[in-house]
Structure P
Amino acid sequence: MIRRATLAEIREELEKGRITESDIRDNGVHWDGWCHFGSKRIVVNPRPVVVHILIHELVHRRFPKWGERRVAAEADRLLFNMSGKDIAAFYRKYQALARKRKSPIVVED
């Protein structure tokens, strides 16, 4: 039988802290996160994930007739070709323009 992680175990790990939010790069590749096993520190980079989601949704808005596969492929291609500076600039612009809500939005098609 394959052992599976439980949400309680992952919450326990979260409570240990030692988590940093930072840009992470390695030879031009954008990392979403990194766990250093020696120090047990975790680094999370929200920029690539947020920018990827943002680009995906912007492609949907710009090309409403495109299907999900095409939009996903185009968003992947665009993000892959962005430099760290491009991603940081996109993230800053997003932060400046995005309105923050405390209550969730209910999706209605």
Structure Q
Amino acid sequence: MAYSINFLSPSSSQPILVVGTGRADATLIHFAPPTSQLDEVFLYVNNTGAASYPLVMQIVGTSVQQETITMIPPQNIPQLVLPGWLITNESSIFAYSPSGSGLFLIGGYIQRGP
């Protein structure tokens, strides 16, 4: 079976504005369908603010939650923040910024495969 390139689940090809500021209201970035297929996720972020801010990415599975925190400098070029992480079977990726709502735009794609 071949891999296919797909949009992030809520975006329909448009960048996603991160409005969440904490775990409870984190912004959904991608949701893997309830199958055994792998979603290899590539995410790029653009900081629209005037200073460096932390971006928290959450990988949420059926029983495990992992977080990564990355300081994102202000820039005009999107920065790779998730370089092909694998998720499957109803796992989700969320993002939030404890520094404020609307500071980050996230775009990207998934490669779905066997």
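Only the coordinates and a few stated rules stand behind these numbers; no lab work does. Predicted model, so just to flag it, every value in this text is computed and none were measured. Cβ atoms are built from the backbone, for glycine too; each structure is taken alone.
Of note:
- Comparison of P, Q - label where distance in nm of label points 7 Å out along Cα→Cβ at positions 3 and 83 is highest: P
- For 46 (relative contact order in percent (Cα under 8 Å, 6 or more apart), calculated) the corresponding structure among P, Q: Q
- Computed 45, 29, 20 for Cα extents along the principal axes in Å - originating structure among P, Q: Q
- Looking across P, Q, the calculation of distance in nm of label points 7 Å out along Cα→Cβ at positions 11 and 91 that yields 2.9 traces back to P.
- Origin of the derived value -15500 (helix-only ellipticity at 222 nm (-39500 (n - 2.57) for each DSSP H run of 4 or more, over all residues; to 500); candidates P, Q): P
- Source structure (of P, Q) for semi-axes √(5λ) of the Cα gyration tensor in Å, for residues 59-98 alone, computed value 22, 14, 5: P
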